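In what follows, structures are represented as structure tokens.
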Structure P
Amino acid sequence: MKDQASMREEAEAIAVRALGFIAADPELLPRFLAITGINANSIRRAAREPGFMAGVLQFILAHEPTLMRFAEETGTPPEAVGKAFKALPLGDDNHERSI
């Protein structure tokens, strides 16, 4: 059984892959930026904010075709994305989430 620190580390790694996946897609990136209200020059700063990485995964999870494409292209099981979301700060249902 994994401890909480290793689960969080794995969740962060999935979120980083997801952010790279979004950033590399000319259709997803503008949609992500529009939904979040972040401009492209501010992503690095925003990524340090609590809840940002959970928001990245929430974006992936919100659209099944995007989730499935991310899973296929990165070799990440789709269910791992949901588990990663819950393991990140502000990624559980007990907190207000926004991306």
Structure Q
Amino acid sequence: MSLTIEQVRRVAHLARIEINDIEAHSTLDQLNDIFALIEEMQAVDTAGVEPMAHAQDVAQRLRDDRVTEPHQIDQRAAFQAIAPETEAGLYLVPKVIE
């Protein structure tokens, strides 16, 4: 699949992007290169290949789930005191979705 210059201009118009002739031709070349790469990748026989989440077989290193703050320093009351609005220990925020 390859695009034409008219298609690039139409997409730019639909996206409300102002594009001059030089940018249109440059974008056309870049998009056609991308489509050529996609076609090349789709031509590869992947039968019997399992999908992978990562190119290497690696595992995420995780730390222990433990409290790292000293227990004697409870700053909740100090944080609640400077909050604009609180109620029953909760922070009140303005409604943004109706």
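Identify the structure, out of P, Q, from whose coordinates distance in nm of label points 7 Å out along Cα→Cβ at positions 3 and 27 was calculated to give 0.7. Of the options listed, only Q reproduces it. Here log10 I(q)/I(0) by the Debye sum over Cα atoms at q = 0.12, 0.14, 0.23 Å⁻¹ was derived from just one of the structures P, Q, and that gives -0.34, -0.47, -1.29; the source is P.
Which structure, out of P, Q, was relative contact order in percent (Cα under 8 Å, 6 or more apart) calculated from, if the result is 38? The value was obtained from structure P. With distance in nm of label points 7 Å out along Cα→Cβ at positions 35 and 67 computed over the structures P, Q, the top value is the one for Q, the highest of the group.
Comparing distance in nm of label points 7 Å out along Cα→Cβ at positions 51 and 75 across structures P, Q, the highest figure comes from Q. Once FRET efficiency 1/(1 + (r/R0)^6) of positions 43 and 59 (r between Cβ atoms, R0 = 35 Å, to 0.05) is evaluated on every structure in P, Q, the highest one turns out to be P.
Work out which structure the value -20000 belongs to, where helix-only ellipticity at 222 nm (-39500 (n - 2.57) for each DSSP H run of 4 or more, over all residues; to 500) was derived from one of P, Q. Going label by label, the one that fits is P.
All of the numbers you see were taken from the coordinates with simple rules; none came from a lab. Note that the structure is a prediction, hence the values are computed from the model and not measured. Cβ atoms are built from the backbone, for glycine too; each structure is taken alone.
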